[in-house]
1. To which of P, Q does the computed value 32 (relative contact order in percent (Cα under 8 Å, 6 or more apart)) belong?
2. Tell me which structure, out of P, Q, gives 2.9 once distance in nm of label points 7 Å out along Cα→Cβ at positions 13 and 85 is calculated.
3. Figure out for me which of the structures P, Q the number 0.95 belongs to, where FRET efficiency 1/(1 + (r/R0)^6) of positions 45 and 77 (r between Cβ atoms, R0 = 35 Å, to 0.05) was derived from the coordinates.
4. Given that mean count of other Cβ atoms within 10 Å over residues 53-60, derived from a single structure, equals 12.9, which label among P, Q identifies that structure?
5. Determine which structure produced the value 2.4 for distance in nm of label points 7 Å out along Cα→Cβ at positions 5 and 29, calculated from the coordinates; the candidates are P, Q.
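What follows is calculated from the coordinates using simple rules that are stated; it is not laboratory data. Computed from a predicted model, the values in this text were never measured in an experiment. Cβ atoms are built from the backbone, for glycine too; each structure is taken alone.
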Structure P
Amino acid sequence: MPDAPQAAHARLEGLGLIARTGEGWKTTRRWQGAMARAALRLLSEGMQEGALSIPVAMALVELLGPTEPDEEMVELVEAMLPIERGQAGESSTSPAAEP
């Protein structure tokens, strides 16, 4: 049975939101579009800066709907954050580290 991060990565990959590469995970165009829409909503509401978890959570709610269980949503946000940070030049979670 996979642990929570592996299960979250598998689900995100199955939803077409992330893809494995030789260097780690990368986000897909589907995910990037959801993040762009989340950022636009935040900017239109006057939020200039904030935690990366906010637009990540907004994008996931847009794609999965508001009825996703809180615990599962938290696991997905926690799995997506290092991938988003990695694409911004910070370290990324490598799928090679997962069995």
Structure Q
Amino acid sequence: MSSRKEIADVFHKAKDYLWDGKGLMFGQNEFICHAISRTRTDWYARREARKIVMKRIYPFYTFDSWLSQQPSVKHKDMTVERVQAHRRAWLNKLVAEFSKKKA
């Protein structure tokens, strides 16, 4: 099992591969799990990070499907740029959460 620090590192590095929703997607990924897969981090830490993402968005398969069901998100606000901004913000929260030592 990977440490929280290793998982936080995966989430942090995944941001480098996450498309911002603007312009071409060259070398970037729309989906968080795909961005995680691109990181040059420990395989086990990547696997754990993907499992955390999938567990958090369950029963949905994609982040945008999960996001569209959140009460604070209006359908008209689900533009590509905003969804990608939400993905990036969520990764930032995961980095912060897993950077903290567990009590």
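1. The read-out comes from structure P.
2. Among P, Q, the structure yielding 2.9 for distance in nm of label points 7 Å out along Cα→Cβ at positions 13 and 85 is Q.
3. Traced to structure P.
4. Working: P: 19.4; Q: 12.9.
Source structure for this number: Q.
5. Only structure Q yields this read-out.
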